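In structure tokens below, several structures.
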Structure P
Amino acid sequence: MKKLFIAVLLVLLLAGCPKPDEEAPEVMITHPANGVEIYDDTVYVQITATDERGVDSVELYINDTLAIAFTKRPFEYYWITTNYPDSSVCSLFAIAYDYSGNTGYSDTISVTIRKNQRPIVSKPFGELPDEGIINTLYTFNATATDTDDDSVYIRFAWGDGDTSLWSSLVKSGDTISMEHRFINAGTYTIKAQAKDKRGRLSFWSEGISFKIVEQALHSLDGVNDFTNEMIAGIDPTGDITEAGQPTPHPLDLDTLWADIWNGKLWIGFKAYASNYGLAYGIYIFPNEIASSGATSDPWERNVFYTTGNDTIFPTYILYFWHENNDSITSANLCKFQTNWNYTNIGSDKFIYNKNNDFLEISLPLQDIGNPDSVFIELFTTGGDKHAQDTSPDDPNVQFPNPDWSDIKTGISKAVKVK
């Protein structure tokens, strides 16, 4: 009986003892995903680990080297990748330990480190005048490229304390345009910056300088707003006379005004033609007085330019025909390229104010090749004849009365526009 009691007691004791823990914890890396390319300098690594009787600790290995050991949740790690070369392939796995000493291993994942290069942004550009006017909208452009071919945003710093919002997301290599108005006069430096879709910023671009003034120096309105500093030539009034014609004579020229401003060549002079039909010609030499290679005047007039013994023709000639009804009926910019090419110019480039006999011209410098400097000489003529008068005063052209002979007359006093 005693033996039976002991046996029953042993069975009961054995039944009440827990089984030994032989189950390993389960562990896995849930972020990042296997096989991804990583462009960030800091990578979020997340590990999950479970065990019926609890997880004691977790270890994370990167390229078989212990990166961090966790003794409590959460099992999260911020991995700095800045020291890894571009295209580095890295392996990650985790080990979890339970309180019984069992060990669980995660699957090994592989990720590729990509260096997210800074985007590159151009300096701002656009069709801007030399000087802007306050409270006027101007358009600025910039182009950004990204080595990783990421899409990009662009913004502008206007130099007046204001910075634009980021543009919409555009493809690498696309151009963004934004408008801005400046409230106060001054000189502003405008810059651009790009940001790729992953948030990597470019350096600020090289700046462009943009001067803003309170009012325009010139406006194409037929009113003489030139200053004495802009006088390019002087010819004495009254050096041409003709019976039955007023004074000054319709062919007579006096002061020639010229200026380069806001990307344009501005020219103004008194056009006394009234009821007289004649041509106004302006020879234009970009950069230097040199031959274009032409062998005649574009209108076959007996006018040419002379430097000593050389007979030359400029690259550009402006011709205006003044009809005897006191109006300009033809305006042409003639350019020589193996032969003369004619471009009609309209009211956006010249105006004749017959109320004050003033002809004003505003010719974009890009129309004459964007020269660094310009030389000009103005003359009057009629039909297919030679020059009758000039400004500045030219010793080759001295006709007290209009001379309609077929002699050839060379003008020789082109002046540099200041």
Structure Q
Amino acid sequence: MNIASIILGTRGDVQPMVALATGLISRGHKVVILAPPEHEELVTSHSVDFMPFGPEIKKKIRENPEKQKGGVAVKISPKEGKKFTLEQMSQVPELVPDADLILGTGIVMGVHTAADILKIPYRLVAYYPVILGPGANDPAKNRRMFGFGRAVINGFSRGYMNKYRKSVGLPPIRDVWAHWMGEEVILASDPEVSPVSPGVAFPWTQTGFMLLPSGKPLPDTVESFINQETAPVYIGFGSNPITDPEKYTLMFDEVCRTTGRRLIISKGWAGLKGSLNPDILFVDEIPFEKLFPRMSAIVYHGGTGTLAAAIRAGIPQSIFPFMGDQFANRKQAIALGIAPETCDFKKMTAAALTNAINECLNNPAYTEKAAALAAKLKESHGIELTISYIEGLMKNKD
């Protein structure tokens, strides 16, 4: 089976799909990942074929950090959205003409049409239930907001999408969001962590989160730093844009002093600068599955991939969300009893960080519940279940 995985998103969108690709390849299938150019090393380092496709998300964030406020990591204008969607509709069939199945991840409104052109199945792979819409028991406000967003996307996109579909002999679509979701969404998240509300708008099957082992050891500098004294605290905000790195360097110095804890800080896509403080170590991308179990607490933005790794480490965590699914992930982590209440990232201060870290370290309930949940998830098999679903889908098709 030839599978094309089309991704428009950050590292957190790509990494689980690389994990899935390696599993599919081990089963004898062929996989190619089409994603923004900055992900090439991540993909090819795991012996997965790669085609650069789509805009450079990392460059877009770094060039315009002042525009990335208000709860989204990358603001895409209607004009840009139209360009990306039409490229997906028109170019994907030419790039992967022999594909038997197309998987979409991220902002891929046009990929379903590409699959329609090739007359092959399409499935969206998502990592958080909120994409399925509010459930029957969710507040009316949530349903109104979701309906409004759905209407806006239809208003911006349905006309030009149907114009293109007509030009290639395809029938019109009535709802862009439903077209994006497809016949059934593959929800690659853990049901113990991300349960789906009853009565959501779209069909789904939940398989579990797909973790990608790095195969690399921790750098010597990190090993040396960890082994000096008591376990450090990890702080990282992933691909979230930060307009004033110096502000956060000073903030982390203050947190180190007030908590009395050494810190390992991820530079992330924001390019956070180093500190002269010997009790703070700034690091580039690093294997979470090796680092997190050796931390005393994990402070981060609430990205779904980091959430999955943090939970499996069995370590108390604290979330300061910036965008989208991160708010839902914080809410769920608090409900699970593994994280304290926090403010949003844009309101984060040294005092807020200090309070959150101290709460994680001094309240044994967080440690106990984190360890219990980690033990429960040792039996999760997200990659295997997703592969089983895909193979069953294609077998039934034949």
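Every number in this text was worked out from the coordinates using simple rules, so none of it is lab data. Predicted model, so just to flag it, every value in this text is computed and none were measured. Cβ atoms are built from the backbone, for glycine too; each structure is taken alone.
From P, Q, which structure was distance in nm of label points 7 Å out along Cα→Cβ at positions 30 and 286 = 6.9 calculated on?
P
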- Note on the structure: Computing helix-only ellipticity at 222 nm (-39500 (n - 2.57) for each DSSP H run of 4 or more, over all residues; to 500) for each of P, Q, the value -1000 comes from structure P
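Any idea which of P, Q comes out highest on relative contact order in percent (Cα under 8 Å, 6 or more apart)?
Details: P: 12; Q: 15.
Comparing P, Q by relative contact order in percent (Cα under 8 Å, 6 or more apart), the maximum is at Q.
Assuming 21.2, 67 is Rg and Dmax of the Cα atoms in Å as calculated from a single structure, say which of P, Q it is. Mind showing how you got there, number by number?
On the way: P: 41.8, 165; Q: 21.2, 67.
That value comes from structure Q.
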- Consider the structures P, Q: one of them gives 40, 13, 10 for semi-axes √(5λ) of the Cα gyration tensor in Å, for residues 102-213 alone as calculated from the coordinates. Say which. P
- Query: So P(r) over Cα pairs in 10 Å bins from 0, in percent, for residues 126-309 alone, computed for just one structure, reads 7, 22, 21, 17, 16, 11, 4, 1, 0; which one of P, Q is that?
  - Reply: P
- Query: distance in nm of label points 7 Å out along Cα→Cβ at positions 110 and 278 was computed and gave 8.9; which structure, P, Q, did it come from?
  - Reply: P
